[in-house]
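What follows draws every value from the coordinates through simple rules; no lab data is involved. Since the model is a prediction, treat every value here as computed from it, not as a measurement. Cβ atoms are built from the backbone, for glycine too; each structure is taken alone.
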Structure 1
Amino acid sequence: MSNTLQVKGTELRYLLTAYLFDHGAATVAELVDALTYHGFCVAGRPSKVVSDALRAEMAHGRVRRLVRGRYGPASMPRGTEHRIQQRVLALQARVAEMSPRAGREETSPDLPAA
């Protein structure tokens, strides 16, 4: 079983949009690296999938293209921002459940387990 969660469609768009609003402008390569770092993957060629998702977000006015391959946050209503954040938190929880450490109690190496 892989420790990554494959995302597409709305889930991918929301992850990318939330990342841009949290971290500011980023290149497509940086966004792909951020997805991988946080335990997500996409099917197909990652740069194309991510740029296609960002193009859809540009149509909604939430993301703007700064130069070729570099995108930044635009504007977003509070209600939409809240909905996106809740979906992102739910996706992050799903990745955490898939983690090899999920369900295991963390103990310090210095202290015996109770």
Structure 2
Amino acid sequence: MTVTIYTKKGCSTCTEARAYLVKQGVSFVERELFKDPLTEAEIRELLGDRPASELVSTRSPRYKAMGLDVQTMSNDDCLRVMAQEPYLIRRPTFKLGDDLVIGMDTQRLEALISQA
């Protein structure tokens, strides 16, 4: 199974996520969202059938400063703003095969890793 982790340099939870995968013996590819930002098409592909609002970091200071409200935004609007502003993408985000884990959900990660 291919594991990709989407991170931000200096993010303590992203550091924790990397350490967790290493401890579990999982090899992974890391994509730093500010060095190599995701395009709108890549975000759409990453999400699959999930609504884009699930990936928006509503706790981000940038989200609040921009006056955004995912409850009133269309899926396309969410995709567009995340592609333009990587700060709005929740992290860490993990892609494990066809599964997506948004945030540091160790129980879900453990379950998916054990199935591999």
Structure 3
Amino acid sequence: MKDQAWKNFERRVAKVTGGERIPVNGRQELDIKHPYLGIECKHRKSLPNWLFTDAWNQAVKGSEGKDLIPTLVVGERGTTQTFAILKLEALVELLAMAIDDDYTPNKDSLIL
């Protein structure tokens, strides 16, 4: 039986973050076990175009050539919650820099 796309997505997220995918078996916990991040994965056929194409591309274009990490911050009218969206690899690298004083980004780093 072929694995479902969402399982492969969870495996990919676990690999990138250095976490461990928790098999479903009626789980009431997060999708990925990780020492610093509470990772819940959602894999969809498509994401909102205005957010993940238009707004994201604006963040990328505005960050180019400035050694900035493209970050999209969204919030909903009437609430105080805000959410930051950035590439998963950039988040992992930022976390590595924050917890390891000896961390040095490599030449392909997203954080320079």
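Matching task: 3.8 is the computed value of distance in nm of label points 7 Å out along Cα→Cβ at positions 64 and 80. Pick the structure from 1, 2, 3. So the calculation was done on 3.
When Rg and Dmax of the Cα atoms in Å is computed across structures 1, 2, 3, the figure 13.9, 41 traces back to 2. When helix-only ellipticity at 222 nm (-39500 (n - 2.57) for each DSSP H run of 4 or more, over all residues; to 500) is computed across structures 1, 2, 3, the figure -11000 traces back to 2.
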